[in-house]
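Some structures to go through are shown next.
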Structure I
Amino acid sequence: MKISCLLLFFVCISLTLSAQKKEFINPPELSTPRGYTHIVTSEGGKTVYIAGQVPTNQKGEVVGKGDLKIQIQQVYENIKIALKAVGAEFKDVVKMTTYIVNYQPEQIAILREVRSQYLSPTYPPANTLLGVQALFHPDILVEIEVIAVIKK
């Protein structure tokens, strides 16, 4: 019995030491962010870099031509698939970079609406939004790249 308890203790300590830790920080001296976190730190995990995802289906066909909302939804679904492939979820995402073609400030509402269906409202990742002139294909309106931290 003592050996079993001792073994269980060492397993628990080992798992605790190897688990990733993420901290989401919004210093009060900075403006209050909406839908992202100013600073995210992580330690003790494996970092995953997901290439920019675009609104294409499994066949590589563009989804939602001309419709930013549908394209953003497809991109988030593609990110979800990529995260799942490495055993991760949206809660593991620590940084996102979003590129929108010919970005207009009123489009932020569309982006926020869709991303709120996927990201934690309490601990959203750090995020950068960039308006760009074009992406690699004329029908692609949005691309999002992601960094996640998962357990080793």
Structure II
Amino acid sequence: MKMKTIAIREMLPEDVPEIAMIERSSFSAPWSETSFYSEVYNRHSITRIAELDGMIVGYICVKQIIDECHLMDLAAHPDHRKQGIATMLLNNVIADLRSDCRRMYLEVRASNAAAVKLYGKFGFKTVGIRKNYYMHPEEDAIIMMLTIEADAPAQARPK
């Protein structure tokens, strides 16, 4: 049996409706389609999707300002979770950022143990807490940071 290959490519405006559906099924306070269009057209944003047989199965949005980056959004389609898609997307973006980004930051819900574990595999460290950062439900955010070294190999492997 032939393994199906997941392809990573740039996010396009026409991908946004499908991405927004994944977003709504992934988060209690999802981004709007307008937010995704903003990222696609922002010259400081890196937006990628993971595609399997023509279907979007994951996406990532990272904002880069000079030599620091912020992981804005990352999700895998609910039917394709725990298959290494988020790992592939993060590896892909981090590999491209190695030459000009020194640190990447993110916020994650304190209760999102799976995401905290994933980020930990990449070497993200907890650097702070944002009290009541999230709504619906109200919850603290853990602030995590990754130091990106220009010559380091990829830090996590897909399952």
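When relative contact order in percent (Cα under 8 Å, 6 or more apart) is computed across structures I, II, the figure 19 traces back to II. Looking at structures I, II, which one was distance in nm of label points 7 Å out along Cα→Cβ at positions 44 and 60 calculated from, given that it came out as 2.0? Going through each structure in turn, the value belongs to II.
With Cα extents along the principal axes in Å coming out at 43, 40, 33, pick the structure among I, II it was computed from. The partial results should precede the final answer.
Working: I: 66, 45, 21; II: 43, 40, 33.
This figure was derived from II.
Here distance in nm of label points 7 Å out along Cα→Cβ at positions 20 and 116 has been calculated and equals 2.6, so which of I, II was it run on?
Answer for the origin of the read-out: I.
For distance in nm of label points 7 Å out along Cα→Cβ at positions 76 and 140, the highest value in the series I, II is held by structure II.
Only the coordinates and a few stated rules stand behind these numbers; no lab work does. Predicted model only: the values in this text are computed from it and were never measured. Cβ atoms are built from the backbone, for glycine too; each structure is taken alone.
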